[in-house]
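Engineer: Next up, some structures in C-alpha cells.
Just so you know, all these numbers are worked out from the coordinates, no wet-lab data involved. Quantities reported herein were computed from a predicted structural model and do not represent experimental measurements. Cβ atoms are built from the backbone, for glycine too; each structure is taken alone.
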Structure 1
Amino acid sequence: MNAHRKAQGQGEISIPEFMRVVKAEAGELGISMDMLKRPLNTGFSGGEKKRNEVLQMALLKPSLLILDEMDSGLDIDAIRIAAEGVNRLRSPERSILVITHYQRLLNYIVPDKVHVMARGQILRSGGKELALELEESGYAGYGAEAA
C-alpha cells in the first residue's frame with residue numbers, strides 16, 4: 001500500500017493507521033478478524049477470496065478496475081456481498097470494467113454502458129437494457145464467439 005501511495009505522491013501510512021483502515025474496510029465487507037489473520041487465500045472459499053480482492057481494491061483505490069467474470073464460482077450471497085463492495089468503490093474518479101456473461105451480476109452492479117464484443121471488436125453498445133435483452137435472446141445473433 002505504501003508503494004502505491006508513494007507512486008501517487010502521497011506519504012507513507014504507519015502500520016497502526018494501516019490496521020485501522022484495513023479493519024474498517026474489512027468490517028464493511030463482512031470480513032472477520034479471524035479471516036484477516038489467516039495467510040492470504042489459504043483455505044478460503046471462493047466468496048472469501050472475492051471479498052479479499054474487493055478489500056484490496058478498497059484499500060488501494062485504483063483509478064481503473066477490471067473485473068473479469070468476478071461472479072464465477074460464487075454463490076448468490078457471495079455475489080451480492082462482493083458486488084456491494086464494488087458498488088462502494090463507484091466514483092467519478094474511477095472507471096470499472098465488468099466482464100461477465102450473466103445478468104445475475106448486473107442485477108447488483110448496474111452498468112452505465114454495455115458492450116457486446118467478439119474477436120476484439122465492439123459489435124453493439126447500449127445501456128443496461130442491452131444486458132437484459134441479451135439475457136432474453138443470448139449471443140447467437142452476434143456469432144458463437146460473442147461475449
Structure 2
Amino acid sequence: MNEIAEYKFVVADDGLKQEVVELLRQNNLPVTDLDDGKILFALLQKDKIVGTGGLELFNQCALIRSITVETGSRGKGLGKLISRELEKICRERGIDWVYLLTTTAKDFFINQGYRVISREDVPLPIKTTSEFSSVCPSSAIVMAKSLA
C-alpha cells in the first residue's frame with residue numbers, strides 16, 4: 001500500500017457529501033436512507049475522494065455502512081484502511097461491537113476479523129435501522145466483530 005500519510009480520512013461535510021453519495025451510487029450501495037443519523041466519511045488522496053465509509057452509532061454497538069473504494073484505487077489496501085478507521089472511531093466512543101450487512105464482501109470482512117452471525121443474534125438497535133429492516137435484502141449476510 002502507498003504511504004498512509006498521503007491519505008486523509010474525514011467526515012463528509014456538506015462540501016463532500018454529494019461526491020460521497022455519487023461514489024456510493026456508482027458502486028450500487030444504498031443512498032435512499034442517508035440522513036443526519038448516519039455519519040459519512042471520505043478517504044481523500046490529494047483532495048480527491050478515493051473511498052467512503054459510514055457509521056450509525058448506538059450506545060454499545062455500531063453499524064458499519066458502505067465501505068467502498070473507487071475503481072482506479074482498488075487493490076491498494078484502502079478498504080482495509082477505511083475499515084480500521086471506522087473501528088478506531090467506534091473504539092474511541094466506547095463501542096464494543098460493530099455489525100454490518102453485505103451481499104458482496106463477505107470474504108473481505110472475514111479477513112478483517114468479522115464473523116458471520118444469524119440475523120436473530122443482532123442487537124435491537126441494529127435491527128431497527130433502515131439498512132437492516134428494509135434497505136438491504138433479507139439475503140444480505142450479517143457480520144459482527146468485537147472491539148473489546
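Engineer: Among the shown structures 1, 2, from which was the value -7500 of helix-only ellipticity at 222 nm (-39500 (n - 2.57) for each DSSP H run of 4 or more, over all residues; to 500) calculated?
Structural biologist: Working: 1: -13000; 2: -7500.
Checking each candidate, the match is 2.
Engineer: So semi-axes √(5λ) of the Cα gyration tensor in Å, computed for just one structure, reads 32, 18, 12; which one of 1, 2 is that? Intermediate values should be presented prior to the final figure.
Structural biologist: Numbers: 1: 32, 18, 12; 2: 23, 17, 15.
Going through each structure in turn, the value belongs to 1.
Engineer: For structures 1, 2, which has the highest computed value of relative contact order in percent (Cα under 8 Å, 6 or more apart)?
Structural biologist: Comparing 1, 2, the top value of relative contact order in percent (Cα under 8 Å, 6 or more apart) belongs to 2.
Engineer: Given a computed value of 2.7 for distance in nm of label points 7 Å out along Cα→Cβ at positions 84 and 116, which structure among 1, 2 does it belong to?
Structural biologist: Structure of origin is 2.
Engineer: Can you tell which of 1, 2 yields 17.6 when mean count of other Cβ atoms within 10 Å over residues 36-43 is derived from it?
Structural biologist: 2
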